[in-house]
1. Supply the structure label, taken from 1, 2, corresponding to Cα extents along the principal axes in Å with the calculated value 53, 36, 35.
2. So if we calculate mean count of other Cβ atoms within 10 Å over residues 12-19 for every structure here (1, 2), which label has the highest result?
Structure 1
């Protein structure tokens, strides 16, 4: 348990990794703002917190909309007065097609959510963290294994996740003067509804279909909790957490 309740914002909190992280933070004494597109799924996450649900706040937000992000942070400022942790987690994928068959509007939607949305939230968090007293806070970006290597036919998702690494490094550098620590967690094959297909079979680099091992998503939530347990004089700059036997290291 944290002695003083930290204020955390989790984007994409309505399912999967965002849900698991939100519940773990609530269990460990945080006050958590749950952001995402759908109020219903956000409320389902909060309901799962049981006796800790009173420390959560549902704020439906489309992170690709700068005005909506502005409203989100105004709510945090007015209700909590500060922000200690941003987990920049919201993201979407695109249909697995060759690059020339990817619709321009689909590309733009992925970029607007994964990259622009992460920047909008980081920008607002940075501004709040450097002005609040005591100054500082932590930003953790969800980079993904796709920030290192692509899967076949994933050019939009992979491009945005590579860009998240640049965002992380820039925030980490620019945050030094303001006690703002920024790190990145690169997640591989956490078991969520979105990754259920992996156990059945997904395309490999040679385009053959093969099942892949997955890991319990609670491992990711524990990693986020650890990253934020450090004092602001220390930072996990990059963490890769993945299913031990997934085909990433080496040649598969």
Structure 2
């Protein structure tokens, strides 16, 4: 597959594309005409996701990558440019979390792992995308960060996850500012209770701020995918800086 073969369609890179939100977004972009790089640590899952997307006019590429490793991130973006000629969109989605626990019961290595994936990984991918976007012809592109409603309000016992998601907001704002001279737009989607395998416990019961455990409302993950496709499709002189997409009846507004 060459950039010449893929000419005419924009190129998107989606991290964490083997399952959940990443898979839904990558599939939606592909079906909406974006040449799409499905990125994740497990290549068989990526290839399975591409197969499930069915036949499309746009092209897909599966690239195995640990986003905490700079050399693997550089190789990911090099593969995208080799296949499609440029990078027009990065959806910084890959993330991880830990069970609910007070801070003194969270191992330091867990903190380092969550920060490594959620924050450092997002930094490394944004860094690579920014470098390509500012130098390619025509110049520019878009970065969309997956923030989460935890970028605004924490769940009980979620120090590593919540801290990284608050930090993602700072990354988004800074990229939106620094990208102006290069036609690089940056926005953030903050998601609440999209029904994926990771969010399945919400339907059974999760800890609440008052000490109780309760089931929470969820929504179809396709709504997230549709929202990202909308953000991605805007011209570069327009930007959704922050968008919150959440299950209407989840306990977020008034959480606590």
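1. Values: 1: 53, 36, 35; 2: 58, 37, 34.
Only structure 1 yields this read-out.
2. Working: 1: 24.9; 2: 28.0.
By mean count of other Cβ atoms within 10 Å over residues 12-19, the leading structure of 1, 2 is 2.
Each reported figure results from applying straightforward, stated rules to the coordinates on display, with no laboratory input. A quick note: this is a predicted structure, and the numbers were derived from the prediction, not measured. Cβ atoms are built from the backbone, for glycine too; each structure is taken alone.
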